[in-house]
Structure P
Amino acid sequence: MTSLLASLAASVLGVALLAAIPAQASERRQGGKLVLTDGISTVEGAAGGGLATWSVISGAETKDGIGGSVHATYVDLPDFDLASFGGAVGLSNRVELSYAYQSFDTRAAGAALGLGRGFTFRQDILGAKLRLVGDTVYDQDKLLPQIAIGMQYKIASNGPVIRAIGGRAVRGVDFYAAATKLILSKSLLIGATVRFTKSNQFGLLGFGGDRNNHYRPQFEGSLSRLLTSNLVIGGEYRTKPSNLGFAREQNVWDGFAAWSFDRHATLTAAYTDLGDIATVRGQHGALVSLQGRF
């Protein structure tokens, strides 16, 4: 069933990708979006906030252009480190293709967990997003938000460890639908996403488990306020499934500030709380992300 859904979603996105490319390359225009209206890069590579995926398409391109972004993100927690690197391409402000590489360093906690000091979980994430209706900037006179659907194919490392802790698979697919509304008159951006997933700790600990091996809907919410033309503050909240019996997984949240110090570069700093991770309590700390866009 999962393979069928993945194939269907990939086919729909592939057709949309071809339809989104204008016939004449000379007509392409780049760099037309307002600064920060395409969000930043999430730790999973898609455009959005640090934790929550939005319906916006990565890059500064308008409907006749090609844009994109690259990012480097580091999360410093009391007992772990999470690093994410990747990039995304936006086509005609309609289709987004993204990639992220995640590295989760267990540091000294790895020894306490029986994995060895500095044991590292790694994950590759391939994503695709399709904007269905709406425009966050130009539909100010409409109640309808910008709506997009997407998928993320995740490939985790360390299969023997994942299976030992109860994980059912090292590969999995997340499906999501996202809605984002920008109210320029109030300088507010509101986002809501429903994600169908079996991921354990975003996929770093595999997919499915001894407690549950079924897709369950999870919620991602965002609220941001534009203070100036290049500075935004906000917060995010994201629920997660708890599939593994050995460690309860908790919901996560953050509070962030994103500063576009150049039209092509944004620096984001956040306080993020990732809850308990693999029986280790109180994993909250700082997130720093640097993004380049074109």
Structure Q
Amino acid sequence: MMLNRVIKKFGLQTQSMNEVEDSHSSTVYKCTLSKGYTAFLKIPYTKLKFQRELEAYEILKGRVSVPELLDYWPGDEECPGAFLLSQLEGGPLTLESSPSAAFQVGVLQAEMHRIKPPADKVLNGIQNEFPNWSDFVEKQFYSFAEDVKDVLDPQLYGQAIEKFENMKHQLPSPDGPSFVHMDFRPANIIVDGDKVSGMIDFESVRFGSTEMDFTKLYRDFLRFDSALYKSYKDGYNTIRPLIDLEIVLPFYQFTDAFNSIGWCKRRGIEKNALFLEENLVRLKGFLQ
């Protein structure tokens, strides 16, 4: 079994292990080690995701608050690789989090967005999509469209394609090149009381335009409370100027709903029925 091999590679003495629920691109276990120390064992689904995450830890270390990379194994033919990571104190960001925490989330994301592609380092995992940003967005959309086609009725599908084509021409010049998380949502932001401990999960990161990176945070957190939204913006602006989200968010919210339907089709409609339903409702709202 792969897990046992990874434990052996790291030479771990574990007291207990529990699989973490909300992980979509890797298998993650919370481990209590022999001296009562907690660490996370992470096995990405693919070699590319492993490579991206590894490079992300090298780039972010000392610049943005992330878990400490305690050890890693580059894997073999059967295993894409594995990481042993320290625990960030606290739990995922929630709607009960304070304006002070929202301010720090803004600071955290802006610190990440301030990071440019390294001039002195060749990256094999993290692609720089910024020079051809609109092509990247389009490629992603039409890749998921193949899956969405099987879920939506033809008329709705046609409307969605038409809306995408109309909206993409109205976007401003992209903001970057910046380090973008691509999955910056509450589950990946760890908060301890009023303090933000840091962020996790770097399997999807790119260098690109910041404009895409606000979508999930807005969807799952910012839109529910104007006070939190204001604090977040204030925090972000202390580090770098925040782009005009009102201009770009409608386009990215729409593509997020569309792409998420495709994601559900790829990962199993029954298993992701609730998320699928949420995104169908959102998509129809955008098309009305």
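Structure notes:
- For relative contact order in percent (Cα under 8 Å, 6 or more apart) computed as 21, the structure of P, Q it came from: Q
- Of the structures P, Q, the one that 29.4 was derived from, the read-out being mean count of other Cβ atoms within 10 Å over residues 51-58: P
- Comparison of P, Q - label where distance in nm of label points 7 Å out along Cα→Cβ at positions 99 and 203 is highest: Q
- Entry that produces -3000 once helix-only ellipticity at 222 nm (-39500 (n - 2.57) for each DSSP H run of 4 or more, over all residues; to 500) is calculated, selected from P, Q: P
- Calculated for structures P, Q, volume of the Cα convex hull per residue in Å³, for residues 115-274 alone is largest in Q.
- P(r) over Cα pairs in 10 Å bins from 0, in percent, for residues 75-194 alone from the coordinates reads 9, 25, 30, 29, 7; which among P, Q: Q
- Winner on mean projected area of the Cα convex hull in nm², for residues 147-242 alone once structures P, Q are ranked, highest first: Q
- Structures P, Q, by percent of Cα pairs over 27 Å apart: label with the highest value: Q
Every number in this text was worked out from the coordinates using simple rules, so none of it is lab data. All values derive from a computational prediction rather than experimental measurement. Cβ atoms are built from the backbone, for glycine too; each structure is taken alone.
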